[in-house]
Structure P
């Protein structure tokens, strides 16, 4: 949420710079904001993944946390996509690829 607000302020500042004719400075500021946002997002994703791995060291632990029968029913009746979505709702932080692999194994 904070990064969203910061990016909005940076964007508004860049627009003002463009309007005042400072194109190069506006471009540099936008580039710096984009790089900063990418770095912060990457750090956040790594932290979320590390926290997930602390709770669920392997896919067997994740499978035990799921209502396997419910996921199996969803997969068979509504399709794999719905089953993967439900698995990710049931286990917050579950990576998409791992959820798809678990649904396939059930």
Structure Q
């Protein structure tokens, strides 16, 4: 795909059923229903071929939106990890403390 760089090919593919695919295909179906309603046709029965077409286009767009989103997140993670690796003085390890050291001493009052 021209809108995804070649680096995105090394990422695992997203699931076929994902939130973007479901949402965008649902919006495509709603668009077909709205078009039928606006043109005074029975919304569920008329233009079933248009409904199927818009749902499949929405599914395709949602899938590639998820691929693009995964690529952007992976690129951001890679850049942040590289920055952390190059600047260790900014990310010093802290002393390990127990949870009890964070709390104040408890004295019950009766």
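Suppose you compute distance in nm of label points 7 Å out along Cα→Cβ at positions 10 and 50 for every structure in P, Q: which one lands on 4.6?
Considering all the candidates, the number was obtained from Q.
In this comparison of P, Q, the computed figure -28000 for helix-only ellipticity at 222 nm (-39500 (n - 2.57) for each DSSP H run of 4 or more, over all residues; to 500) is attributed to P. Computing Rg/Rh (Cα atoms, Kirkwood Rh) gives 1.25 for which of P, Q? This figure was derived from P. In terms of FRET efficiency 1/(1 + (r/R0)^6) of positions 42 and 82 (r between Cβ atoms, R0 = 41 Å, to 0.05), the structure with the greatest value among P, Q is P. Computed over structures P, Q, FRET efficiency 1/(1 + (r/R0)^6) of positions 34 and 58 (r between Cβ atoms, R0 = 30 Å, to 0.05) reaches its largest value in Q.
Consider the structures P, Q: one of them gives 30 for relative contact order in percent (Cα under 8 Å, 6 or more apart) as calculated from the coordinates. Say which. Corresponding structure: Q.
Quick note: the coordinates plus some simple rules give every number you see, no bench work behind them. The structure displayed is predicted, hence computed values, not measured ones. Cβ atoms are built from the backbone, for glycine too; each structure is taken alone.
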